[in-house]
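Read the figures in this text as sums done on the coordinates, not as results from a lab. All of these numbers come straight from a predicted model, not from anything done at the bench. Cβ atoms are built from the backbone, for glycine too; each structure is taken alone.
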Structure 1
Amino acid sequence: MIPALREFAHRFLGRGEGAITVPPFDGALKPNQALEHAETVAELPAAEDLATDGTVLYVADGDAVLRMEGDKLTPVRRFEQPLTALCALPDGRLAVALAGREVRVFAPGDGADIVINGSGMTAVNALAPGRSGTLLATDGSTERAYAEWGRDLLSRGRSGRLLSIDLASRKVEVVASGLRYAFGAAASGDAVLVSESWSHQLIAIGDGAAKPVLDHLPMYPSRLTPAPDGGFWLTAFTARTQLIEFVLREATYRRRMMAEIDPEFWIVPRLRAGQSFREPMQGAHLKTMGVIKPWAPPRSYGLVVRLGRDYAPLYSLHSRVDGSNHGVVAAVEIAGSLYVLAKGPGRLLRIKLSEVEGEVGA
């Protein structure tokens, strides 16, 4: 009862979760153009996720897993459904999520699969190695499919879950539920870090409890991967805006918008923008003399954040509103280079960290 009263008071008074203010990009999150200047390794319009075993890069591209050999991507395995998540396990096997509803574990070159499809998996969007031979999975929503994340946000969804899969017994355990779109997980000591996108925070789940370790973020956090020398790489698939925060607090407007308008033109975060004159955010607040202002409110954005061992942001890599490498959903570090998947334009990017760390304040 008390949480419900608190939520009502916040929405009535316009504070807490009822506020439409958005924290600024400042400090370690100060904007730059590091992602915009990154090398484009490949154009992959259907790519969804990246993974590495420490030396080799793997890409979930449509219904296939690709492996990078030199600068060339070659197929490892194809599946009968599109992939929504990918990770490399310590024993050399790979794990994939198919259409968000099934998880398979396989060894490259071996046809024997471990198939897990229990516990009502609906929108599995990230996988990561867990402790003691387990596999961690985030199920973004139990109410809507993987591709319907925008509808889940506008519906104020809070049905996300953190799952732990025992690969030996194929048993699926629900570690945490009621999350506001879980999108990314990583083991950290005795806890598991989880990106809770609609709450704009990173939480640590352990001993049956969840606590925020990085909150009030100006973006929607997504997948996490460990950095080789400690800490993590955190991606954000887009930035927050006051317009969307306002729309989220207008229930009648949201219901009518979802019922009457093509989803392509909803006021909702996007992985890519500026492709149609019918988009909702246009005009002089975005452009002057046909040029997009870099400080304009972003409908799409690109961002990767380097977190330290204590989860504090150390520095960040951006593609601002006037850039194109937006919709960043995955980042992995290999041999001093960071590989980034910008899903908006469908690009696999590469950044030599030694060349950017000094420039971005590392």
Structure 2
Amino acid sequence: MGELHLGGVHGIVVENPGRDYRLAVAELPLPTPGPGQVLVEVDSAGVNRADLLQARGAYPPPPGASPLLGLECAGRIAQLGPGVERWQVGDAVAALLPGGGYAQYAVADAACLLPVPAAFPLVDAGAAPESVCTVWSNFREAGYAPGAAVLVHGGAGGIGTMAIALGAALGSLVLATAGSAERARACEALGAARGIDYRGEDFVQAVAETTGGRGADLILDVVGASYLERNLRALAPGGTLAVIGLMGGARAELDLGRLLARRQRVMATNLRNRSAAGKAQVIREVRRDVWGLVTSGQARPVIGARYPASEAAAAHAAMKAGDVVGKILLTWRS
């Protein structure tokens, strides 16, 4: 762990928020952990689509959260806030954050930390908290059972690759859509039984063929409105559609008769705006149920690109382009 900066530290700030936002390195005050919090010296921070939305002014941070971008990071604890007992200065951790990860130091709730064992590269752990917590919280709330058939939309993205990895590690039949034949094959290399190029294939037909006509027990969807009708046709009787993104719009017509006839369920979840207690519960479930799969390598996060934090703008451009398979990381140290 490096020397604690008593003066300013560097972070990435958003200039000119909006469609033409810019990211720049700036000197910022050293944050102070409050009761139940810790200060983390950041090795790496994951880049998420929510960061791009926030920079455009479309996804403001929750009340009281850091205005800086960054929903996850990994590093070592540099300072304990009042009342923190289960952690020690120097512990290697991955943190789920409401914001603030794009900086050399970030404040995290102690209840939202995950331990990083020595055998797992600490810098890689910055790619894990947001995707693992998003995937596993949706699996749990949807009533997932190991071995279920799971359809993952956006399978080559950060959340999608983790959903494939966790589902495959738990013995599920995983199908994944992606935006090209090459990315669909990448999904198969990660453990999907079938990668579906949604530009050239009908995913409803592909799911039917792969599941013997039954459909998917769970669909994890980042698209939203434009996929709703087809998602319900691809969903098995008694299955659950979990909406976690709205890249394809927020409004669509829902056929309640189909839901009734096939006993299907539609749910929508959001991780960032959960209460502190809600996030802590997700962290406890992740640590108990699947964190060992992640740190042992059975469901390791896929890191498609790494950028020095000073090149955060290039990292955002790469995410906008959609060419990276897996997570994009910002690193503060080599």
Structure 3
Amino acid sequence: MDTNKNITPIKDYSLAQLSELVKEYGQPVFRAGQIAQWLYQAGVSSFDEMTNLPKLLRESLAVEHPLYTPSIIDKLVSQDGTRKYLLSLHDGCLVETVGIPSRDERLTVCFSTQVGCAMGCIFCATGQEGFTRNLSVGEIIDQVLIVQNDFGERVTNLVGMGQGEPFLNYDNVVSALEIINSKKGLGIGARKITLSTCGIIKGIERFSQVKEQYTLAISLHAARQSVRDLIMPHASSNPLSQLKKALLDYINKTNRRITLEYTLISGINDSEKDLTALLSFADGLLCHINLIKLNSVPDSPFQPSSMNTMERWKAAAEQQSIETTIRISKGSDIFGACGQLKNARM
């Protein structure tokens, strides 16, 4: 092997690329399956633990394709059982991820896709933090493994609603999902995996070509362009008219229902005009509306809309035969809910 080439961590290889990698070392293809099993099913933290691999191969991989594992430097546990983790990556960057248990024995991971976020949504703690870098394939998968190990039970569901805009890190995110979904990886069903985007049209178009039946959620939060530009300034290059067309195309190609996420903010996006605009935007879409209670962010001037307003919006949408739910996020008491994640010691 050429040790002068750029070093690629072992977890940044797809399953197919692992097969090519072991061939480069003169090893049979089945070694790739063994490596994947150690990484994603056994969750090892060093090559020394891969005891069925030849010693020389383990030593070479350790030098040329390091096995990085994030460390938990802070953890908070909510009164509802939700756990928020502050993770330190190999280069010192910090990222948060959240494990959410349910009474029906589901364990959901809300994972991050970037260190920080470039979208700048003014009601979101991550958006106020700014953008540092994309997460690698391995760093995305490691969040699931860490939660799974800490809870001592299998993760059943994933939501890409943590820090970052998934479609601004498209290739790494989709590569990570392929491993997470594969039986050779974590074996989590595609329909139990949701990605949430602020509406990056090019990403939606690419995602429509993915054969796995992942769920797509749109962080809409306003259906009037002027309001959306105010609260989601960096989404303005993907205007609502073009976004709806992209969603119609996505639905036609995939025959999959999308979710429209709408955080109600008192006096900002909860007027009658806003409701009318939302119903108009949803008209003709195979969709579900998720109304979200605004979670508190330190030093934020914004307040959540009243529960009466949320109930009225829900009733209005259901009158238009649009399935609608009100979501009260778990983990808000530990700042682990929607819009609250920020890379800081707890």
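Can you tell which of 1, 2, 3 yields 16.1, 51 when Rg and Dmax of the Cα atoms in Å, for residues 95-222 alone is derived from it?
Details: 1: 14.2, 45; 2: 16.1, 51; 3: 14.0, 40.
The value was obtained from structure 2.
A value of 25, 12, 9 was derived for semi-axes √(5λ) of the Cα gyration tensor in Å, for residues 119-166 alone; which structure in 1, 2, 3 was it taken from? Can you show the working numbers first?
Working: 1: 23, 9, 8; 2: 21, 12, 10; 3: 25, 12, 9.
Computed on structure 3.
Tell me which structure, out of 1, 2, 3, gives 2.3 once distance in nm of label points 7 Å out along Cα→Cβ at positions 47 and 239 is calculated.
Working: 1: 2.3; 2: 3.3; 3: 5.4.
The read-out was computed on structure 1.
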Quick one: distance in nm of label points 7 Å out along Cα→Cβ at positions 23 and 39 came out at 2.5 when computed from one of 1, 2, 3, so which one is it? 2
